[in-house]
Structures are given as structure tokens and as C-alpha cells.
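Once you scroll down, you'll see the structures, which are given as C-alpha cells.
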Structure I
Amino acid sequence: MTWFLASVRDADEAATALANGADIIDFKDPGAGALGAVTPEIVRAGRARIAGARPVSAVLGDLPMAPATLRAAAETMAATGIDYLKLGIFPGGDAEAALAALAPLAARTKLVAVFFADQRPDFSLLALLAEHGFAGAMLDTAGKNGARLLDHMDIARLGRFVGECRRHGLLSGLAGALELPDIPRLLLLSPDLLGFRTALCGAGGRGSAIEAESVAMVRALIPGDAARGGASGVDLRLLAARGYAPEESDPALTDRVHLRDFVLSMPIGVYAHERERPQKVRFAVTAIISRPRAAVADLRDVFSYDLISDTIRMLADAGHVGLVETLAERIATRLLAHPRVFKVEVCVEKLETGSGIVGVTLARTRDQEAMPLPYPAAAQGGRA
């Protein structure tokens, strides 16, 4: 399950975030840097306004990695009674000593280290965070210049970060000028939380007040408790529209969402020389989906083609694949896990075999056996 963290600057914004479905209320001054801190008094007032209805977090500020400085500031903010305290892993200083100095506090307050995707984050520190009792780690952006998290790291690398956090027993979070279309893409990775500020503020930008409608839209795109399953790992069922209510879709009404001419370099093939270097692979995928009974109005009503391309990217990043058939099957299986997808057609072609374009095309449905499709004449006869 993925929590919705809303960054707010005062008690009034905290009340708006609470009323419109945020899971975690995070106090932060958007005008004071990457992790601008509000005063302890503002945090206390906000906690009183929320009255225990949601967990509360706060950021520590853009502080250097100096053990004594961090420890003193962290103790002061933790004394407000917050549930989570977020602190930045900034370049320079002595990160290892600073994290060790915070270990005693980690026994009393859940500490979350924030790495910055645009500052060459050192993920080797994740093991140290676990050793010192930190609760989690987040990825954010330090430069608040409009560049999104996905502008700095692709979906596969973000997936590796989430996986490393999970391996070390840490909560994982993703933030950084996230936009609404980013939400279903990042839910593919099953992070523990997604953090938002800019997307909650409407046209006014991150420095303006959050808006109830914007908070509600983010909430609508992230499954609530009723839709959350207990399984870990990638679960495309988390991506169904309209709060995962099957009655909102009619299987008799269908659309075809397609991705064509998508080319990636990846390690694939059964020959020894194919293991030595990546080769270009072209994908064409069509997902036949049930559409909502009502007219499509916003992102809650659509199945994004980004989910297809991101699924392929993550599978390609997972390592060497021997057969194109294996890769095509994996793509089909992942996409059919989405409740609105009842059939997929997948074409995978290797472009650099020296024997022309070779590949396979298959069709799969959720409840039927494979149905072979006519393969393009130019590529017939190719397999691995």
C-alpha cells in the first residue's frame, strides 16, 4: 500500500489536507529551501488542529551534515511530538558521523532520511540508516525549478531505490515536483509513500496555499484503505481507476490503448555473444480495456500508456532474458493484473540479429489460453 503525504506550511493547510484525504500531514516551509523547516510552534499548532487523526511529520531544514548541529535541531523538532522527522542528506560534511549521532533519537522518533535525485545521492548509506534505526528513506529534488523526480531518474532506477529500501527494512518514499500523471507510474513501484506539495497548490505553484480540489484529486489517484491489498511488490491492481470499483466499468464497452515502435537496448538472447552486449529490442503492445460508463473526464478514468512503457522498462532492467517469448509473456502477465485490462497483444522484436528483424507476437486474456496472432510477414521465422 502507498500513503499520500501532503506537505503543508501551517495549521490551516493541515486542516485542508486532512479533510481531503491525506494519509500523512507533513509540515514544511516551501519558501525556505529544499527542506525548509517551519517553527516548532507551527508544528504544535498543526498537531492540535489535526488532533491525532493522522500521523504528522516535519522537515528539519537545509542543515549541514554536522553531527552536533543536526542532533540539536532534531531533538528540538522531535519534542513537538511528531511521528516522523525528515532530514536531508546533503553533499559535504560527515554523513556517517551525523547519522550515528542521531541513532539515540531514532529509538524515540521515526527518522526518515531524504536523498536528492539531482545531487548524486549515495545509496550506500541505506545500510547505515538501517543500522542506526532509521524508519525510512525518501528521494526528492533539491532544486525547486520545475524539474520533476522523473526528469532526474528513470522508472527503473527509482524501482531499484525502492527495492533497496525494502531489502534493508526501510520505508521508501518518492517526492519531487510530482505531477498527476506521475502517480500511476510511480504506484507501479509500490513505494510506501508518495509526497506532494506543488501538485496540491494548483496554478499558483508550490509557494501558494494548497487547494482542496487539488488535494482531493491526488487522493483519488492513490488507492485508499478500502482498495489496498496486503501483498507486497508490484501489483497493478493498485492502478485501477475510480477507486478500484468494478461497477464503474462495463466489459461490453472497450477501448484499445497502444504503444508502438518503443525501442530499448537490453540484454536478450540465447547465444553467448548476445550475453556480452545489449541489443535493440522493439515493442508494440495493445491493451484492450473496459472503459467507464461515464464520459472520460480526467486521469481517474484512463489507463495510461505510460504504464505499458514503464512495465517494459522495469522488466528490461531486471537482467538478461533468454527468449523473446519469455519477455512477451512477462509483459502480458503484468498488464493483465490490472482489473480493467482483459486482453493484451504483445509484439517483441530483436532488431540487431544480423538475420533481419525477428520476434514473436502473442495475445493473452485473463481467462483464456493463448490466441496466436498473424505475425508480420517480414519477421516470420524468427524466435530467439
Structure II
Amino acid sequence: MLEFKQNIRGNVALGVNPLGCKQEVWNQIDYVKRKGTYEGPKKVLIIGASSSYGLATRISLAFGTGADTIGVSFEKGPKNERNLGTAGWYNNIAFREAAEKEGLVAKNFVQDAFSHEAKQEVIDYIKNEFGGKVDLVVYSLASGVRKDPETGETYRSSIKAIGEPMVGPNINMQEQSFYTQTLEPATEQEIADTVKVMGGEDWVLWMDALKEADVLADGVLTTNYSYLGTELNHPYYGNGTLGRAKADCDEKAAIINELLADLNGKARIVVATAVTTKASSVIPFFPVYCIGLYKVMSDKGTHETPIMHIDRIYRDMVYGDKPEYDEMGRLRPDSWELDADTQAKTKELIEKINEDNFTSDMTAYDLFYKEFSNLSGFMVDGYADEEVTIEELKALEI
């Protein structure tokens, strides 16, 4: 029988508990069901659907609005007892099984979403087996590498500051250590490559392909998740390479709006809040911001996990009557994080965090670590050990 061990290298999770992933998906489904149903889309395509925001979006829409969903993600299944695959692989399976029990369509495409082939296969499926049209397209792809489908050239993103080096505190969860990190400024090539990978170019390619194939419903909406942050993280986020990529998404939203004009469609940037994801855990300095912010927001009752945040976005804002927009027309559910009192208290707390107290009750380190562990199926509420073999895991259908 298999024994699942949490294995962390730096702030990167290497181990996975497939059964814990399943329980975590169930927990998120239960959260949505407890909130009740709401009116929303019925045919949804989610690009980047296997974890964090993408998975939460799929769960909220399926179990909140009864939507049929297509999920595109690049994940790996189990090979042997030492290589059990990725958490997203098991998330996809757990979601599909739960959705199908409710009579919903839940199709998983495990492919490189940047490729022409993935786009064509999804289009063919929509035309032939999904009713012909989708009324919501969610772009939630999180990848550090992109292969250009035209040239074949591979680009890699860089999480760096721009202009000047950045020095600040960070956390190593593997070693449970607190240290000072120096972030070197990005070169112009690194900036361009980061925009190429994490900007809005592929979003446009998807929407253009879907429009050309006539699989977008009249009034179609497409959303793309962004993050702007605050003055506490602007030097390494908003004003860094990540910020350039997010700004490119703003520009591409305008292009998509023109593309969808004759369909009465809309492209919407959703500026989300800080949450624990595999990506946010490896952003320099960001974990320290999170353990300060989470403590303040938990005390205020405003801290959210991805499923809590995403469900509020679609239930209350996108398809509800409580939208908050900024001057650029972006949806701003991050207003709880940006609350002036929340930011002032977070700044005051972060200035007090050091190597002696970063894991104490003064911070939300334990909460951050638990949420990080949940992403790989560990420390999951309600989880009970079960016996499973590698053969049984290999037999699971994606």
C-alpha cells in the first residue's frame, strides 16, 4: 500500500496525496452547496482548470449554477510509487466524478493550452458534444513556460524587480526559516519573455479561435484573473515583471472587447485578492506579506481561500448585484484586501515580523502553511487515511 509524504523543496511542493486532493475538492464543493444556487452561465470553458482559481471557478459554476464545464490543463498522472503525478491530475478526476454524479458534463482536456492542437480539440468538442456554444470563457492559466505555437520557440518567465534590486524578507517553508533575499532587476529580454508567457497574447489567440469557429454564444463573457496588490508589494509585483504581464492583459482585454463587439460579448479583467497558490508561494517576499495580511484579515473576518473568493466573485459580482468596478472597467473584488485599515495594520505587523516570531501566533504562518499543504492534498479537513495501490491510481480515468 502507498504511503503519502509531504515533500517540500524551498516553497515548492513535490509530494502529493491523491486521496487528500479528492477530499479537498469535496470540501470546496460542500462550501458552494452550503451557499446555495445562483443564476449564471450554463456552458463554460475554463483554460487552466486544475487548481486554485481555475478549479475554484469550475466548482462554483458547476455546483452553484449547474453549469456544464470544459477544463483545460497540463497535468501528469502516476507512473510508479515514487512518482504519483501532480495534484491537478487528481483534482480533475475528483471534480469530474462529483460533477457527473450531479448529471453535469465535466470534460477534461489534459494538454498544453498554448498549442493550436489544444484549441482545435476543444473547439471540435464544443461543436460536436457540448451543445455548439459556450457562454463563459475563463482564462486562468498559470505557467512559467510557454512554447510559441507558431515559431516553436520556448519562453520562460522571470519573477523579478525592474530597474533596481529589491531586498526584503522571505520564508523558506522547507527549512522553516526566515531570511533576507535580494531580487536582482530583470533584463529587457526577461521582461519581454515574462509578458510573452504570462501576458494576454494566448488569451487573445483562444478568443480569436473560438470566435472564428463560431462557438461563442451571443453575449459571451470572458474573464481573466489579475492581481495588482498594494504599496507593500508593488516593488516586486506591480512594478516588476509580473506587473508588466498583468498590464499586457489589460491591453489585450481591449482587443478582445473589439473582437466580441458583434456578439454583444465582453472581456473582463478580475483583479483578485492575495490567496495561497503554488504560484504565490514562490513569489519573492510574498509569503511574508501573506502571513501578515492573513492575520489581519482573519481577525476582521475577511480572509478568503480561493473557493471563498471565487464564489463571491461570480455569485455576488459577475452574476449578482454587488459588482465593484474601477475606472478601467476592471472588476475589483480585492477591495477587502485594499481596505485602508487592513493595509495599515498589515504594514505595522510586517515591520515586526522576524526570524524569532514569524511562526508565532502573532502571524498567520500556520494558516498559510496549511493552505499551501492543502494544494497537494495534505492537512486537509475531513481527510481520513485510506489504503490505495499504485494500480488503483493508474486505473483512474481523467
Inset, instruction - Rank structures I, II by distance in nm of label points 7 Å out along Cα→Cβ at positions 85 and 109 and report only the one at the top, that is, the highest. - result: II
Legend entry - Which of I, II yields 16.5 [mean count of other Cβ atoms within 10 Å over residues 277-284, calculated]: I
Inset, instruction - Using helix-only ellipticity at 222 nm (-39500 (n - 2.57) for each DSSP H run of 4 or more, over all residues; to 500) as the calculated read-out, with -12500 as its value, let me know the right label among I, II. - result: II
Inset, instruction - Could you tell me which structure in I, II was used to calculate Cα extents along the principal axes in Å as 60, 54, 44? - result: II
Legend entry - Computed 59, 46, 32 for Cα extents along the principal axes in Å, for residues 141-364 alone - originating structure among I, II: I
Inset, instruction - Using relative contact order in percent (Cα under 8 Å, 6 or more apart) as the calculated read-out, with 21 as its value, let me know the right label among I, II. - result: II
Inset, instruction - Looking at distance in nm of label points 7 Å out along Cα→Cβ at positions 261 and 325, point out which structure of I, II has the largest value. - result: I
Inset, instruction - Compare distance in nm of label points 7 Å out along Cα→Cβ at positions 101 and 253 across structures I, II and report the one with the greatest value. - result: I
Legend entry - mean count of other Cβ atoms within 10 Å over residues 125-132 from the coordinates reads 14.9; which among I, II: II
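Quick note: the coordinates plus some simple rules give every number you see, no bench work behind them. Everything numeric in this text was worked out from a predicted model, so none of it was measured. Cβ atoms are built from the backbone, for glycine too; each structure is taken alone.
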